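Pasting the structures in now, so scroll down.
Nothing in this text is a laboratory measurement; each read-out follows from the coordinates by a stated rule. The structure presented is a predicted model; accordingly, all values stated were derived computationally and were not measured. Cβ atoms are built from the backbone, for glycine too; each structure is taken alone.
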Structure 1
């Protein structure tokens with residue numbers, strides 16, 4: 001989860017730096033490790049920020065509550081997000097895998113309806129080691145962005161990331177769909193970047209990203225994020 005937290009705190013720092021924003025980690029799992037890590041990272045940005053971990057399993061909530069402290073709490077809850085106030089951020093990872101694609105729009109709508117004004121939902125998927133991840137950023141109007149993030153040393157081709165697409169896109173990586181066209185374009189630019197390969201994988205990723213942007217793909221971030229092995233696109237570039 002380090003990758004999504006790093007993106008969140010960099011891309012939305014201005015919104016999280018002020019006041020005492022509430023962030024929700026929805027579906028923290030068997031142990032609250034990711035919730036505690038999010039708390040520690042956002043507290044480094046804003047010492048008044050608060051984090052609540054939500055789980056539908058009461059026993060997991062009881063166990064996680066041992067890690068509670070000032071500004072960090074745990075509660076029973078799911079997509080209704082039963083917090084006393086509207087959160088600035090709702091983050092959920094590897095939660096929608098068990099649902100059908102047809103369920104996703106309603107779940108997204110429920111989550112975004114709970115946001116504070118200007119708030120953000122981050123919904124995505126990552127592997128167990130956090131080497132590869134993909135997530136959708138949503139606001140009150142719906143999905144806005146898709147971010148792909150990877151440990152470059154684990155990558156043979158950009159399309160390796162397709163297996164980590166969020167539920168809304170995982171079954172859309174087929175000919176005729178925009179996300180499939182995106183991965184084809186990424187692989188083509190990756191293959192064309194062999195001239196810079198001797199300078200390392202980071203340079204190769206940056207080269208690919210710059211070429212995609214020049215070719216007209218709706219790349220929203222810049223070289224600073226590309227250096228981190230990230231690439232963010234406008235949702236319209238991949239929407240089913």
Structure 2
């Protein structure tokens with residue numbers, strides 16, 4: 001896929017228009033394009049510093065995993081989103097065990113972390129933007145933590161299905177039980193049992209690799225009851 005880096009930078013990096021010609025050249029030279037297929041791992045604690053990841057096309061998810069193999073999605077990234085957590089070399093004396101995976105076939109612009117840090121140290125507008133990105137992702141992670149600790153699974157699954165409906169603009173959601181479990185930090189078996197309960201209550205219809213929402217108002221009522 002032909003990716004116009006300058007266009008992506010203009011759309012996704014609000015500070016780009018204020019950069020000098022020299023700074024723009026630094027950013028161009030410190031970045032390259034990579035393609036990833038759905039399910040492919042982009043970054044993990046076992047990989048060396050990937051760099052800052054800017055999504056040109058596709059969808060990514062950041063997640064943590066336990067020794068038993070259970071996963072929980074911390075946040076998702078869409079077109080024009082920037083992930084700084086994949087750039088461990090960007091931070092000093094800070095380590096975190098996160099993974100970054102392509103949900104769909106994705107085109108990414110990888111920005112060298114060390115070179116970007118040099119650029120950041122010279123430009124206050126970049127520093128402000130990076131602070132906003134960090135605060136935004138921290139807020140999303142805290143929201144996930146709140147969901148896991150304080151809300152029942154029926155609430156979380158209902159909220160998840162409603163969000164998928166708005167995201168895909170369709171009552172038919174093509175997704176596996178395992179993918180939902182990974183997003184919600186549960187197990188496939190538990191998700192399957194909850195979906196069967198929803199199906200028995202005529203809220204959804206479950207088929208292989210697909211969940212069809214039959215009564216979205218019942219899903220919303222579950223949210224209101226919690």
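Computing distance in nm of label points 7 Å out along Cα→Cβ at positions 21 and 117 across structures 1, 2 gives 1.6 for structure 1. Looking at structures 1, 2, which one was relative contact order in percent (Cα under 8 Å, 6 or more apart) calculated from, given that it came out as 14? Comparing all candidates, it corresponds to 1.
For helix-only ellipticity at 222 nm (-39500 (n - 2.57) for each DSSP H run of 4 or more, over all residues; to 500), the calculated result is -9500, so let me know which of 1, 2 that is. If you can, show how the numbers build up before the last one.
Values: 1: -9500; 2: -14000.
Among 1, 2, the structure yielding -9500 for helix-only ellipticity at 222 nm (-39500 (n - 2.57) for each DSSP H run of 4 or more, over all residues; to 500) is 1.
Suppose mean projected area of the Cα convex hull in nm² works out to 12.7; of 1, 2, which structure was it derived from? Matching structure: 1.
Assuming 0.10 is FRET efficiency 1/(1 + (r/R0)^6) of positions 77 and 189 (r between Cβ atoms, R0 = 30 Å, to 0.05) as calculated from a single structure, say which of 1, 2 it is. Write down the numbers at each step before the final one.
Numbers: 1: 0.10; 2: 0.60.
Computed on structure 1.
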